[in-house]
Every structure is written in structure tokens, then in C-alpha cells.
Structure P
């Protein structure tokens, strides 16, 4: 229990240091899975469906994706409020969210922590899925919340977190499972 409390404290300190705007501790029982999210993935609006091992359908069956998340008991839902006022601002904002998510993953890579971010895995410059080959680094794969079937919009709203901050500002969400 003491070890768990120390991990929680280290996580909270990292959230503040990395500049996340909001965080909320939740039970993995509170996570909302939705087939609609996976159906959105299948429409391939982001261009990664079937092209990245962290994205559907290559990220596993519905049961496998859910089991990966529910293997943990607790989680922190984090948000970073960013500007999407212009294409340039959105690009900068997404790069910042990716950077702090990478730092968070790196800092806790030796702990029993799984960080689900936004977007596809970017461990490799070119995913082996594009060559119809297995993942080169399965122990480093970076799953996303949406690719795991999590309804980020509903989850953030049910947890009372900022999704739409107004003035062309939105929350980008990360889930830290432990």
C-alpha cells in the first residue's frame, strides 16, 4: 500500500511538472468503452486504421483492448488544454501534447504504469504494420484511448473535466493506468 501511495504521489508530481491542466483519479470501472468509437476508427478519418499496431483492428479484439485497460485497478485521467485556433496552433498544440506524453511514458517506463495517449503509436518512424510484419517493440507499444475503444468525450464529461474550453481551446486527454 505504501508503495502504491508513493507511485501516486510521483505521478501527481509529474503531472504538475509536465504542465497538465487537470487530472482526476478514477477507478478503471469508471472507464467508458464504446463500439461507436471503434466504428469511428474504422471510418479511418485519421488515416491509421490497419496501418499501426496500436490502432484497430491490429490493436486486438474488443475483449483484448478492454482487458489491457481493466488489468489495472486505478487510473488518472489527465487533460492538457490547448489552442486549435488555426492549423498552425493545432499543430503546435498536438506536438506539445505528444512531447509531454512521451516524457510521462519515459519517466514511468520501469513502473507498472500504462499511459494511453492520443493518436497512434510513434515508437518507430515507420510502423511494421505497413509491411505486414509484427510489431518490432511490443513492450514499448503506445496505445491510444480511442484505439482502445474508450469514449473520451463521455468519460471527460462524466468526470467533470474540461473538454471544450471555449475560445478555440479544447482538452486533449491522456489516461494513466496503474
Structure Q
């Protein structure tokens, strides 16, 4: 192998090592799109009047999609533990800290949101259907507990919106201002 081929091969290995595993890239984008859909559906359906058959169908779809996202997040955590993640590229300490904190909070929100939604649904008479299959209820019909969990669920949604906006803003900053190729690790 000549010097140019050796350099290209070494460069290719370095690029591959800095990218996330294909399974993590796929999970990232599927989860991201599903979360955006969940947030949009959630914001839309809370404004609908009670008693609409369409609203009931939308709520059941929201619950099923939310539980699917929850399961995908669990899979993502396991895959990330197994295959690891590439090292973060050089950046200022405050940027590294902001990225880590945002990522941790995103994972917390991705777990807390479906759990609080599921628990809120466990304290009503309807329960939760996962793509048509009735899941076990962990509670009884209790308006106070239902409102508590749905209140936490709503707070988590607003926190999730802020975190997603921060995450996207950070990625755009790296892509458009720093031009450090950070976004290419996950695309």
C-alpha cells in the first residue's frame, strides 16, 4: 500500500470510529421523529373538546406510540452500553458539560414521560391500550393521582420541548458556526 492509500485507510478508520454505530443512528432518528410526533399530537389533542370519538382514537394512538418510544429508548440504552459511543470531539469545557447535561436530561425525560403517562392512565377507568392490547393497570380510579401524574407528564413535555430545542440548537451551532462535523457522527 502506498502512502496515500495508507493515509486514506487510516482516515477512514478514524471517521468510522468517530461515528455512532448504525444501530444507534437508526434508533436516534426513529425516536427523534416519534418524539416530535408525540409532542405535536399531545399538544393538539389537549385542545380538543371531550367526547369526540376522534379524540379517543388520538389518545389511544398517543399512548401506543408513547409506549413504543419508551421501549425503543430502553433498547437504545442497552445498545449504547453494549456498543459504546464515540468520544466527543474537542470542545470547550462548558460546551462539553452542556452537551452531557442535556443528553442526561433528555434520557430522563424520555423515560419519565411515558411512565407518568402510563401511571396517569392507570388511575382512570380506561387504562392503557398498547396497539389494541390492554396493559395491566397499576392503580384504581383516583382523580387526584391521575391529575398528579398527568400534571407531571405535562411538565415533562414542556421540559422535553426545551431540551429538544437546546439539542437541535447545539447541533446547528456545531454544523453551521463551528463547522466541526459533529452532526456527521449521527447522520
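Largest in mean projected area of the Cα convex hull in nm² among the labelled structures P, Q is structure Q.
A value of 23 for relative contact order in percent (Cα under 8 Å, 6 or more apart), calculated from one of P, Q, originates in structure Q. Tell me which structure, out of P, Q, gives -11000 once helix-only ellipticity at 222 nm (-39500 (n - 2.57) for each DSSP H run of 4 or more, over all residues; to 500) is calculated. It must be structure P, since only it matches.
Could you tell me which structure in P, Q was used to calculate mean count of other Cβ atoms within 10 Å over residues 97-104 as 18.1? The correct label is P.
Looking just at distance in nm of label points 7 Å out along Cα→Cβ at positions 105 and 121, which of the labels P, Q belongs to the structure with the highest value? For this comparison of distance in nm of label points 7 Å out along Cα→Cβ at positions 105 and 121, the top structure is Q.
Can you spot which of P, Q the value 20.5 was calculated from, given it is mean count of other Cβ atoms within 10 Å over residues 73-80? Can you show the working numbers first?
Details: P: 20.5; Q: 15.4.
Computing mean count of other Cβ atoms within 10 Å over residues 73-80 on every structure in P, Q gives 20.5 only for P.
Quick note: the coordinates plus some simple rules give every number you see, no bench work behind them. Remember, predicted model here, so these are calculated numbers, not experimental data. Cβ atoms are built from the backbone, for glycine too; each structure is taken alone.
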